[in-house]
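Alright, structures below, take your time with them.
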Structure 1
Amino acid sequence: MMVKTVGVEFFCYHRDRPGSATLREELVEQHWSYMDRYQGEMIARGPTLAGDGDTPTGSVHILSLPDPAAARAFAFDEPTYQAGVYRDVLLRRWRNLLGRTMWDFPGSRDDGNRYLILGLGAGQAADLAVPVQDDLIAYGPLLSDNGTAWLGTAVLMGAPDPDTARAILTPDRYAGIEVHNWQFGGRPS
């Protein structure tokens, strides 16, 4: 899959509202139809999951769009957001330091544990160099709308466990580091 070069890369993480799983399921086709319109712009996508590995807790989309206004429209016009499935949205510019999409990831999509690691910035930029790691699926800094201020780092990767995933980021350089179970996304075949 090729990403269209249309402008700027964005990281979007919709976090589910507790108790919204039924509503999410009712709107699944509307969600897929909406996301189908952005297939050519996607760099990575997929749900975050609770510890049981089945219950959705959020939805990650990394994509290339013309500008911050287009990214806000993508995030807030999404049908499940409009219906109240999500409690909040993290939307930031992002820089694709791997230069590829998740579909170009050379590893297996099905083997092992996958994680979203979010490090929220606390000062001077950190972890701007890509670590040597075979299981990196997506890696890059979270940035301000104009792309000049570092606000953190977002990573999708495979790892044996959450603690190993967390170790990809330098702990004392972040106000907080979140680790979420994640899986490769896309419309089921």
Structure 2
Amino acid sequence: MAVKNDRWIRRMALEQDMINPFADRQVREGVISYGASAYGYDLRVADEFKIFTNVNSTIVNPKHFDERSFVEFKGPVCIVPPNSFALARSVEYFKIPRSVITLCVGKSTYARCGIIVNVTPLEPEWEGFVTLEISNTPLPARVYTNEGLCQIVFFESDELCEVSYKDKKGKYQSQQGIVLPKI
């Protein structure tokens, strides 16, 4: 298994539509950077969020998710309250090849502000907009839409997996918006 570089990412994005829309180089002019980097791709966060709130005293339960657990927000800047959590989605739509798995790590710009980004691996032959989990620790924090939020690192195996995400008809396949927990 090998980490893939920017040339491989560009080739896969252009020839196999792996990332769409695709920023060929890291964009940095007055924004939190996004696009192809040396060994990954910094994805952007879209302008729609589900911000978790305790105003209705609901319990977050992945088996019986109560939509009263959050408020919906759409706009250019989302304020994530202290000690809170928000869901968002990527601007980019991903189509992961069968020989590839990804890991996602947060960007240092946000990490230095107490923002933690969690994304589960994008599995072989998974496709869709990425649901982004954003946790905030100390103070209210701004998250800027259409700017970089986290980095996807691509690993390619020299052997194909026996069963891909598409083969097993994964429940989050081809997701379109911010997708809530499913059983």
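Laboratory data are not the source of any read-out in this text; all were calculated from the coordinates shown. Everything quoted here is computed from the prediction, not taken from an experiment. Cβ atoms are built from the backbone, for glycine too; each structure is taken alone.
The table below lists the values:
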read-out	value
Which of 1, 2 leads on distance in nm of label points 7 Å out along Cα→Cβ at positions 60 and 164, largest value	2
Test item: helix-only ellipticity at 222 nm (-39500 (n - 2.57) for each DSSP H run of 4 or more, over all residues; to 500) calculated as -4500, pick one of 1, 2	1
Comparison of 1, 2 by distance in nm of label points 7 Å out along Cα→Cβ at positions 76 and 132 - largest value held by	1
Ranking 1, 2 by Rg/Rh (Cα atoms, Kirkwood Rh), for residues 84-147 alone, the structure that comes out highest	2
